[in-house]
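Engineer: Structures incoming, each one as structure tokens.
Nothing in this text is a laboratory measurement; each read-out follows from the coordinates by a stated rule. A quick note: this is a predicted structure, and the numbers were derived from the prediction, not measured. Cβ atoms are built from the backbone, for glycine too; each structure is taken alone.
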Structure I
Amino acid sequence: MAKLNQLAIDSKLELLSEQVLLYVEREMDRELRMTRILTDLCHEVTDAVKDKAELIEEVKELGVAAQGSDSMAYLRILRAEDLDKAKDIMNLIKETQKHTRGKYVYIVKVKLNRK
């Protein structure tokens, strides 16, 4: 009877282990999709920064009066804010990738232990 109970416990543990593994794999897929989305967003923000930089250069060519305008100062502020956004997005991508690597290591360990 004790062996039968142990067999039941072992099969439940194996099922639980399989469920956790499946959950972690799904989480990893979700994080990879988020990384792709964040990367696309970072490219958009970077493009906006480039556009603002080009506009600033065009205004510089117009002369000293244009360079000192409030619009020019505001454009520089917007560019700096966009650069900060891009940095924040890149940090979020790095953090997400770090978590994904951790999940990948867990999956590999579990699968290797089964063999």
Structure II
Amino acid sequence: MLGFILKVLLLGVTIAFLLAWGYVKQQRKTEELLNTLYRKCEDKIIKELKKTDALTGKDIEKIIYGTKASLFWSKNKLQVTNSKIVMKHLIMDMINKGTIEEVLNSKPKKYKLKY
């Protein structure tokens, strides 16, 4: 009898934990989608900067336009449709991280990898 009660309590605790974990995961889904999208865009920019010396803002906009991101456990997807807004956020973030730097004395602003 005592074993049966312990098994029922263990089952209840397990179900409560799984429900709480799913709820938290659902709340953070949008944030995870955005992080995945930004990470994919950063990877594309870095890959292109390794091929070329420097890129302008327009070049970066063209590179990241149409980039898609999704989470394997969700049917929600994100895609870059307005690359100008995403580009501004990415450039500032990458400069703050120290990944890229702005080329000085260039009329259209250019960005290159920081060595």
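Engineer: One of I, II was used to calculate Cα extents along the principal axes in Å, for residues 12-51 alone, giving 58, 8, 5; which?
Structural biologist: The structure behind it is I.
Engineer: Looking just at distance in nm of label points 7 Å out along Cα→Cβ at positions 44 and 92, which of the labels I, II belongs to the structure with the highest value?
Structural biologist: With respect to distance in nm of label points 7 Å out along Cα→Cβ at positions 44 and 92, the highest-scoring structure among I, II is II.
Engineer: Consider the structures I, II: one of them gives 1.1 for distance in nm of label points 7 Å out along Cα→Cβ at positions 36 and 76 as calculated from the coordinates. Say which.
Structural biologist: Answer by label: II.
Engineer: A value of -21000 was computed for helix-only ellipticity at 222 nm (-39500 (n - 2.57) for each DSSP H run of 4 or more, over all residues; to 500); which of I, II is the source structure?
Structural biologist: Of the structures listed, the value fits II.
Engineer: With relative contact order in percent (Cα under 8 Å, 6 or more apart) as the yardstick, tell me which of I, II scores highest.
Structural biologist: Largest one: structure I.
Engineer: Any idea which of I, II comes out highest on Kirkwood radius over Cα pairs in Å?
Structural biologist: Structure I gives the largest value of Kirkwood radius over Cα pairs in Å among I, II.
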